[in-house]
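A.B. asks: Got some structures for you, see below.
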Structure I
Amino acid sequence: MPFKPITTKKSSVSKRGQDKRDKKKKNDGEDLISIEEERVYREGTVAIRDLVAPSAFRVESNFIQLGDIFLRTVYVISYPRYIAIGWSTPILNLNVTMDVSMFFYPVTSAIILKQLKKKVGALQAQLSADAEKGAPRDPMRETALRDIEQLRDDLTQGIEHFFQFAFYVTVYSKDMKELDQLTEDLENIFGSRLIYTKNVLFQAEQGFTSTVPLAMDEIMVSFNMNSSPIASSFPFMSSELTSDDGILYGINRHNNSLILFDRFSLQNANMMVFATSGAGKSYSVKLEVLRSLMMGIEIIVIDPEMEYLHLAEAVGGTYVNISLAAESKVNPFDLPRPVGQQISTEDIIRSAVITVKGLLRIMFDSITAKEDSVLDRALLETYAKKDITPSSDLSTVEPPIMQDLLDVLEGLDGAENLALKLRKYTDGTFSGLFNSPTNVKVNNQLVVFSVRDLEDELRPMAVYSLVNYIWNIVRSEQKKRLLIIDEAWWLMQHEDSAKFIYALVKRARKYYLGVTTITQDVNDFLGSQYGKAIVTNSALQLLLRQSPASVDIVQKTFMLTEGEKYLLLEGAVGEGIFFAGLKHAAIKVVASYTEDQLITSDPKQLLEIEQAKKDFEREVAGT
């Protein structure tokens with residue numbers, strides 16, 4: 001049997017090891033080449049950070065300049081013993097550009113309990129020493145001891161947890177003077193809550209880095225806190241608009257909560273709706289009308305485009321068509337009939353004269369001071385002609401009509417021109433509108449007045465007369481009511497009608513009335529001093545999508561941030577901002593399928609509904 005030396009095996013093993021080493025070197029070389037190739041490739045690519053990062057910035061001792069923008073970071077160093085829920089809300093609601101960062105560092109309970117035990121021992125020793133010396137009690141030490149003992153119990157039972165909490169704010173400005181003012185305002189707001197802050201000093205770059213969305217805390221200035229006060233720092237308090245009573249207006253887009261609100265719970269029940277055409281303003285208001293009817297609220301609507309007809313028919317409401325040839329008439333000379341109120345009959349007559357004179361100014365376009373005086377006298381004589389005097393019983397009198405005023409004017413010196421202008425409304429083309437007694441009945445929970453079939457020239461007069469008629473009803477009997485005035489910008493075109501609507505909105509609260517004014521012509525409405533006053537006297541405001549031409553005046557009027565401005569420019573149908581008192585939130589109006597079928601204004605959808613109704617009627621007739 002031949003002998004085989006062992007060296008042969010060793011030689012084979014050595015060769016395999018060498019192969020492995022050579023292969024490893026080859027792989028390492030290939031990896032190095034790949035890394036180098038990756039580096040060369042990345043030098044020619046653009047990342048998101050390259051797009052958003054400034055080309056350069058200047059770092060000073062307490063601020064940074066990014067191009068033309070100056071910024072400074074403020075950090076909190078101390079908190080009071082108690083802080084209220086939502087203490088950061090005034091900061092977050094400031095109409096300035098800012099970045100806010102909060103850092104939470106959990107601390108092990110065992111470490112804190114050990115430190116608190118030492119602190120309790122020191123406080124008890126100090127209190128005992130003071131008692132032995134006969135020194136007066138120290139309330140501050142006693143309070144601190146009680147707080148520590150309570151915290152020890154909560155930490156041991158797991159009720160509370162312990163954190164180190166850091167709060168940083170970086171503000172931006174276009175010049176240094178404004179930046180200094182913003183910083184001072186922040187310090188004052190914090191200081192009013194006994195929260196003390198400092199500005200970054202020789203840490204401007206670290207402060208900026210700590211507030212950009214990189215989750216990097218380079219300042220590292222934190223404060224010891226347990227869970228409860230940290231929970232009160234939750235920054236989204238202003239977005240909550242849910243109450244126990246009221247109706248559903250929509251979904252809160254911030255947190256998907258429900259926006260439930262009772263408009264009669266505010267200082268007034270008035271509402272202002274601004275939106276461009278097709279943004280869903282009528283849809284939103286009709287949804288509120290439908291849900292308010294279920295709460296037992298009476299509703300009166302002035303409808304310029306016959307959009308509420310389908311809704312009125314569905315709920316059994318009264319739909320009144322006001323036109324030159326229509327049978328329904330409203331007399332502008334009507335008087336309120338007070339029920340259970342001590343109101344002077346003379347005051348009611350004088351108020352009626354002023355209101356009718358406002359209508360006549362719109363009808364005549366312009367009148368001189370002499371003609372105004374003649375009209376005043378003629379109106380008083382017109383009422384007196386029907387035995388309506390300060391000593392009359394208003395519950396039994398019959399109001400005059402426009403023909404009675406014409407008869408009086410024809411018998412007065414200097415009233416020839418006025419009589420000539422008025423004859424068009426008694427004998428001429430427009431004679432069917434104001435020259436008849438009122439024959440409209442409003443004893444229904446929903447009453448809709450349609451002015452669609454009126455000429456544009458007559459619409460402001462008709463709406464003015466209708467609002468006056470409704471106001472007389474409201475003053476005669478107090479109930480919880482809503483008055484919806486669609487396309488209210490018609491009334492802002494004339495000073496008398498604008499003044500009348502402003503007075504109505506201002507006094508509505510005393511008669512348990514909420515007035516909703518809707519307009520798509522924002523510039524005309526807010527360009528009037530009375531339009532701005534109506535907005536001020538409306539506790540609720542709903543802003544839906546706006547046109548680029550009007551969004552700037554809306555932003556200025558409602559003090560919106562840039563983000564809220566773009567939300568109004570880019571929002572979908574039914575999306576916008578809902579204001580209720582001092583709170584506001586982004587809203588999305590949502591309706592159920594059945595509600596949508598009743599309130600839709602989409603012509604295509606209305607045709608489908610009408611066709612489905614006809615098909616059903618034919619099927620019923622065939623059976």
Structure II
Amino acid sequence: MIKELLQNQLAQAIEELYPVEWPASELLVVPTKKDFKGDYTLTVFPVAGKLRKNPMTVAQEIGNKMLENRLITSFEVVQGFLNMTLDDAIWTRTLQHIQGDPKFGHGKPKNQTVLVEFSSPNTNKPLHLGHIRNMLLGSSTARMLEISGYEVRRVQVINDRGIAICKSILAWSKWAGGATPSTTGIKGDHFVGDYYVLFEKEFAKEYLAWQSTPEAHQEFENRKDKELDEPAFFREFKNQYFNAYSLLGREAREMLLLWENHDPATLELWSRMNQWVYDGFNATYDRMGVRFDHTDFESTTYLLGKEAVRKGLEMGIFYSKPDQSVWIDLSDAGMDQKVVLRSDGTSVYITQDLGTAQMRYEKFKMNKLIYVVADEQDYHFKVLFEILKRFKEPYADGLYHLSYGMVELPEGKMKSREGTVVDADDLVAEIIREAEKTAEERGDLGDFDRAKQEEIIGKIALGAIKFFMLKVHPKKRMLFDPKESLDLQGQTGPYVQNAYVRIQSVLRKSGERSEAGYQDYKGLAEEEKELISLMETYPQTVAKAAEAYDPSEVANFSYNLAKAYHRFYHEVPILRADDPVALQFRLVLSDCVGRVLEDSFNLLGIDMPERM
């Protein structure tokens with residue numbers, strides 16, 4: 001690391017010059033601003049302040065001392081800053097190190113296991129726009145942790161039970177006429193989701209008709225809030241109607257009871273329709289390059305946690321109320337009282353999550369557990385983590401909620417059949433259509449057959465989606481603009497992919513080449529130094545991103561490296577270099593940039609195309 005090397009040499013110079021020790025890591029060394037001469041700059045003010053000397057004098061003395069060890073060839077003092085120009089050999093040795101390390105950027109084994117839970121959809125509808133951000137954050141975080149040396153397990157909990165699933169099953173039973181995904185050609189999760197939508201439409205008709213009945217009139221007259229007019233009242237009364245009056249609601253609840261009582265016919269239909277959904281989910285996961293090592297199902301995990309509640313009562317963590325419900329008081333931790341078991345003995349979500357976490361530790365013995373869940377569940381995870389700490393779980397200090405903001409689309413873009421939610425598959429299809437249109441306008445893929453064109457366009461489209469989603473810090477809400485995501489001149493995936501494609505073109509055109517002697521290259525251009533300086537920060541970037549569970553660090557690094565390469569490509573002759581040593585150096589430099597770009601995009605789950 002050039003920065004570390006400089007810091008160490010500067011710390012040694014300071015120790016030799018003055019009666020003071022200064023930790024190398026605390027010296028403020030950064031790349032020199034482009035307006036000034038030099039490669040790296042030391043901020044001298046803190047050192048001068050401790051010595052009670054003039055900063056310009058201290059900078060001059062340190063600069064003279066640094067010249068003695070030949071690490072730098074010249075320096076310039078600007079007020080309290082020491083701008084240093086490195087010897088060319090430092091740059092070429094750094095490039096040699098990057099070239100010679102096939103796992104450049106990878107960390108050493110940590111001997112720790114991390115579980116990353118993400119996606120975790122419901123089986124009554126397809127994966128949607130929010131799931132895309134969720135699964136990309138989870139998958140990328142898992143990749144970053146793996147490359148940093150952790151043993152990683154990707155897990156999900158699929159919500160495959162409850163009244164919403166029964167609505168889909170009931171609608172299919174009443175109105176499908178035996179249709180299946182295979183007979184209709186509709187993807188399984190979309191097929192089942194259509195029946196969930198159909199149920200809601202039929203229920204809305206039923207509810208509208210009921211509002212003209214005497215029962216509805218009486219409910220309106222008996223309303224507690226007399227300020228509510230009829231439209232407002234009936235909007236609020238909808239759930240109560242479902243449970244008290246609705247014929248469809250009664251049938252759905254009866255089906256749920258049949259399921260809970262293990263009725264064979266109901267279980268068979270539930271299992272068959274859920275499998276259609278799983279097949280649909282897996283097709284989307286495969287398309288997005290997402291995989292899981294382990295999947296749990298809420299139909300089994302909902303029973304977990306009751307034993308933990310019993311133990312928690314014995315340990316004094318929980319307490320019972322007269323109605324036999326079980327609670328925890330978290331007021332001493334700045335939270336409120338929370339029910340963990342209802343009076344009828346049924347679990348709540350916090351109970352299930354408590355039991356599932358304990359079950360996972362028994363299975364995986366993880367050191368850390370990362371939950372990728374939208375920010376609307378922030379409070380839920382604060383409560384869960386506090387409970388697990390009170391149980392003194394071995395992994396309690398390694399719990400983390402990777403909270404992320406909502407994804408929005410420009411007004412009127414790609415509304416789904418429901419008019420409110422954008423399906424993941426629909427979004428991918430829209431981006432592919434946009435990428436195809438762009439490719440046709442440019443005409444760059446005309447030499448390939450249709451299958452190859454589709455492969456390349458698929459990589460560009462998915463790269464556009466993934467990069468655009470991941471370049472934003474997880475906690476921020478974001479606006480996803482399909483056309484902007486494909487812009488070859490913007491901060492986009494295709495822009496970075498284009499840099500990689502450009503490098504591969506240069507390397508192909510160079511033909512047979514010898515790398516011998518490039519280490520003797522002198523007189524590096526600023527664009528060449530910038531590329532090496534950026535590349536050498538890659539290991540720290542990956543480590544920082546992994547520890548912060550923040551793929552945007554890697555996305556923005558890859559964009560900056562691609563931007564620097566595009567600038568280098570336009571400003572510095574490569575294949576037309578004026579001497580063989582410069583040619584070999586620039587080819588090695590290009591190859592290394594391509595490798596680092598490809599590796600960084602792999603962490604984002606993005607494939608590089610060979611042409612664009």
Structure III
Amino acid sequence: MCGIVGYIGDKDVVDVLIDGLSALEYRGYDSAGISVVEDDKITTIKAEGRLDNLKNMIYSRDKINSQIGIGHTRWATHGEPSDVNSHPHVTARLTLVHNGIIENYQEIKKILVEKGYKFASQTDTEVAANLIDSLYENDPIAAIKKASEIIEGSYAFAIIFNDILNKVYATRSGSPLIVALGDNEHFLASDVPAILKYTRNYILLEEGDIVELEKDKITLYDKNLKIMKPQIHEATWTLEQAEKSGYEHFMLKEIYEQPKALLDTVESRIIEGLPSFERDNIDDDFFTGFNRIEIIACGTAMHAGMIGKWLYESVCRINVECSIASEFRYKNPILSKDTLAIFVSQSGETADTLAALRLAKSAGVKTLAIVNVNGSSIAREADYVIYTYAGPEISVASTKAYSVQMAVMYLLVFKTALVRKLIDSKKASEFVGQLLSAIDSVNDALLLSDEIKEYVNNFLDSSSIFFLGRGLDYYQSLEGALKLKEISYIHCEAYAGGELKHGTISLITKDIHVVALTTQEHLASKMISNIKEVVTRGAKVLIFTKKGYEVDDSAYKQCIYLPKLDDMFMPIVTVVALQLLAYHTSVAKGCDVDKPRNLAKSVTVE
């Protein structure tokens with residue numbers, strides 16, 4: 001979840017490292033630090049808190065003259081946020097930054113203490129640094145390799161050795177790391193946005209790879225220390241896509257990018273009006289090779305999976321289980337040869353989801369990844385992969401990535417139904433047309449921004465907000481509650497409308513706020529009854545419904561009308577309104593929209 005950068009070349013290394021850390025701050029902002037080679041020694045500067053604290057510290061001192069260095073922005077796991085726990089960590093022989101978790105660090109630390117090593121921090125990273133230090137005998141590659149055989153857990157390391165100041169070393173296992181190629185210069189980064197200002201060419205390090213970077217040379221070793229010829233990739237994202245482009249926050253920019261992201265993802269998979277996954281190298285036989293589906297994901301991606309579950313069961317009558325990735329691998333899941341396991345992840349590096357994928361593959365089931373990042377670990381390891389074309393998503397709170405994940409679910413369901421002859425070509429074409437119309441209606445949903453913004457002043461003193469819905473609205477309520485709680489810090493919970501009388505209604509008191517989704521016409525009368533149950537107990541209700549459906553004005557404080565679509569496609573526009581609700585509430589409360597406390601964008605540790 002932390003962010004790593006590194007550089008060796010002719011440029012001012014401080015500028016490069018700060019640029020890279022700025023682009024990666026969404027991965028963690030508890031502290032930041034850099035180590036640079038200056039006057040034949042390593043200078044380390046680090047500070048607790050946001051990156052600005054480190055910048056102020058660096059730019060208030062004498063200018064650093066260096067062209068080699070490593071940097072880090074931290075999301076704290078072991079050890080509270082502090083200067084001493086921040087990276088880089090320095091030993092007698094080396095300086096190291098780390099993304100990941102060393103699971104057996106306590107056992108390693110005990111051995112190192114017996115050897116006379118002392119520790120200043122509470123971090124697992126300092127243990128890893130000292131382990132490599134203890135194994136170092138003037139051969140960095142050998143020391144890193146020996147350490148990798150001892151360490152259990154996930155890691156991406158960037159290292160500078162005190163006696164080899166003209167090289168940077170790196171390795172990874174379970175945590176992402178790329179090497180980017182410039183003109184007589186090389187970069188390290190946890191993610192592509194960090195290098196887009198300088199180059200679009202990069203190498204994906206595989207599990208166990210070790211790389212030695214020189215200004216004019218890269219030597220890549222595989223896990224068996226065999227020298228490999230790097231495979232060079234070209235980033236499809238641009239620097240402009242990874243910048244705010246005039247928007248106040250990345251989240252708002254990404255909300256407004258949804259119509260394009262949806263069209264890019266969907267239109268590329270429509271041929272003659274019908275869904276097609278030819279570009280993904282998925283032929284028709286794929287869609288007949290399963291009778292049961294497991295959808296595995298975390299957080300927002302899980303909510304997209306729930307939409308997929310409803311669609312598959314409703315249209316294709318296929319039994320679908322949705323599992324939280326962190327629970328899936330520990331519940332002894334039932335995986336048979338007729339199971340399709342679908343893994344959903346924006347980054348393609350989500351640690352729990354990746355571990356679940358490996359479990360499914362070991363059981364011999366067919367695996368499909370839905371990810372946004374080309375060449376990510378989940379994409380590389382799944383049997384099949386469908387890329388969503390959302391572009392970079394920088395804000396911690398996911399918006400456009402969720403929408404395109406949903407869109408892929410619609411296409412998969414329509415294609416499955418068509419291949420299995422559950423629907424004919426005419427019906428499939430009709431479904432596709434409705435999906436495209438729903439995408440077009442997202443522009444209309446965005447026009448509700450000002451109306452939603454006016455309402456959020458009612459929320460500012462709320463201690464709790466409850467979201468209610470039925471059917472597809474219930475799944476969107478889960479996503480709406482998650483969005484609002486993670487960026488506004490208001491306690492939010494989502495419940496199925498029919499569950500109110502089974503306990504939840506005891507929490508409804510005078511002036512409590514409720515957000516009620518009523519977009520499913522076949523459930524609307526039931527939902528209105530549930531809403532009136534909370535109104536009679538003093539709740540203030542904000543209703544989202546579709547145009548043309550009249551709601552008794554005694555049932556709400558305010559009613560916001562969404563574009564009218566068939567019930568099946570309402571999630572495409574409903575979620576946009578819920579994202580705007582969360583965004584405007586967070587802004588009104590003065591919260592840090594793009595960097596909510598305690599959260600990071602890519603969860604690359606368990």
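Bear in mind that the values in this text are calculations on the coordinates, not laboratory data. For clarity, every value in this text was computed on a predicted model and none was experimentally measured.
A.B. asks: Quick check: -10500 is what I get for helix-only ellipticity at 222 nm (-39500 (n - 2.57) for each DSSP H run of 4 or more, over all residues; to 500), calculated from one of I, II, III. Which structure matches?
C.D. replies: III
A.B. asks: Match the computed value 37.3, 156 of Rg and Dmax of the Cα atoms in Å to one of the structures I, II, III, and report its label.
C.D. replies: Considering all the candidates, the number was obtained from I.
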